[in-house]
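*Asks:* Listed below are the structures to be examined.
All of the numbers you see were taken from the coordinates with simple rules; none came from a lab. The model shown is predicted, which means the values in this text are computed figures rather than measured ones. Cβ atoms are built from the backbone, for glycine too; each structure is taken alone.
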Structure 1
Amino acid sequence: MAKFKDRGEAGRLLATRLTQYANDPDLLVVALPRGGVPVGFEVAKALGAPLDILVVRKLGVPGDDQVAMGAIANGDIRVLDEDFIALLGITDEVIETVCAREKQELKRRELGCRGDAPPLRATGLKCILVDDGIATGSTMRAAIAALRQQSPAKVIVAVPTAPPSVCNELRRLADEVVVVMTPFLFFSVSHWYTIFGQTSDEQVRQLYQESKRLKEFRSSGLPGVALGFVS
């Protein structure tokens with residue numbers, strides 16, 4: 001199975017699966033930082049939609065932060081993998097310690113990625129929730145729960161790659177799940193990219209601001225603008 005060259009290519013391919021939403025005035029693309037923002041930027045650009053950012057923090061297991069036992073998001077959203085936690089024998093005290101640490105990082109990352117931008121507003125909008133891939137689904141479940149608090153018209157989870165079992169689980173939580181590649185032997189998100197470097201807060205801010213400029217340029221009605229799909 002072919003790999004994506006990088007997150008930009010993955011975002012452009014993902015956008016081709018979402019053309020029914022192109023130029024919808026009630027559409028909002030919501031990306032998860034950091035890696036989801038380069039993907040979301042390409043989706044938003046192609047669909048002619050604004051881009052916003054929803055910060056979610058993974059709760060790593062003690063001793064291995066890359067293995068998720070859950071995730072948190074603003075609005076006191078906390079999603080835990082109870083079966084996995086029980087299997088590892090992780091105590092409530094440890095969970096609270098990890099949550100407290102990640103809440104601080106959540107605030108720092110929110111400021112680093114969005115700056116002084118107004119809070120995300122999703123009420124009544126069709127929201128395409130984008131990441132660069134899904135492994136366990138903990139982060140995406142927290143993101144869906146955070147968005148649902150704002151009563152969006154629709155939540156569409158859209159990612160370049162995810163295992164079939166996680167896609168099926170998320171279909172019970174989202175209104176729609178769109179995935180380019182669903183390998184049965186998944187391994188990891190990074191496995192399906194040739195280039196999978198770290199995305200910095202500075203890169204996230206730059207893409208966020210560039211998306212806003214593109215949206216303002218479209219809205220100006222200037223002739224000769226050829227961005228996104230034509231409906």
Structure 2
Amino acid sequence: MRPPRALMLFAAGFGTRMGPLTADRPKPLIPVAGRPLIDHALDIAEAAGCAPIVVNLHYRGDQLADHLSGRRLHLSWERDEILETGGGLKQALPLLGDDPVLTLNTDAIWTGANPLSELSDRWSDDMDGLLLLLPVEQATGHSPKPDFTLADDGRIQHPPIPGRPGYVYLGAQLLRAGGLAEIPERSFSIWLLWRRMMEVGRLYGMVHEGGWCDVGHPGGITEAEALLAASGHV
């Protein structure tokens with residue numbers, strides 16, 4: 001049995017693409033198939049045996065904190081300003097413990113293999129980062145523009161190389177996060193850490209065995225519910 005992995009759940013965003021749906025609630029509390037998005041993410045985390053679990057909070061964070069009350073997890077408050085993915089993870093590191101750490105976005109629905117277990121099973125010592133991907137044509141609710149291509153040995157290539165299959169990052173990753181301490185900014189994207197990993201050839205990608213839907217926009221709710229229904233999860 002693999003040892004538990006620490007997990008960061010990103011839940012601090014404003015959800016502006018959701019329009020009126022986030023006027024009175026944070027995006028992670030928007031229901032899909034009758035349950036808040038963050039509960040779907042926590043199901044994945046618990047099934048993968050993640051511990052500790054940390055959730056970052058900012059926009060309407062009190063509502064989210066109330067919803068999570070009583071669960072075995074830690075809250076990382078970003079009260080003064082939203083810290084983005086890199087800054088949020090950097091602030092939460094004292095709660096997460098030693099590297100490597102998993103992160104998972106809370107605005108997506110998954111089917112098939114557990115994404116966090118997939119990452120943990122594939123991890124190896126020659127990696128600084130491992131990102132979960134899908135071919136761009138299989139990424140439901142996402143734009144047709146790829147984020148990356150992959151070299152034959154699985155290393156991430158960015159910008160995408162024309163003529164090679166394009167892949168979309170799904171918001172699930174496993175990282176050695178110690179390099180965040182070398183980034184002086186307080187609020188920044190995780191891309192800053194990825195670029196450093198790419199420069200030394202230690203950022204890898206793997207393809208998710210299952211389905212995924214981006215629920216970052218209102219239309220994604222219907223698409224996600226259809227994905228769940230087609231897979232027998234509803």
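*Asks:* Tell me which structure, out of 1, 2, gives -12000 once helix-only ellipticity at 222 nm (-39500 (n - 2.57) for each DSSP H run of 4 or more, over all residues; to 500) is calculated.
*Replies:* Considering all the candidates, the number was obtained from 1.
*Asks:* Continuing with the same structure: Out of 1, 2, choose the structure whose coordinates give semi-axes √(5λ) of the Cα gyration tensor in Å, for residues 21-148 alone equal to 23, 20, 16 when calculated.
*Replies:* The correct label is 2.
*Asks:* For which of 1, 2 does distance in nm of label points 7 Å out along Cα→Cβ at positions 61 and 109, calculated from the coordinates, equal 2.9?
*Replies:* Clearly, the read-out refers to 2.
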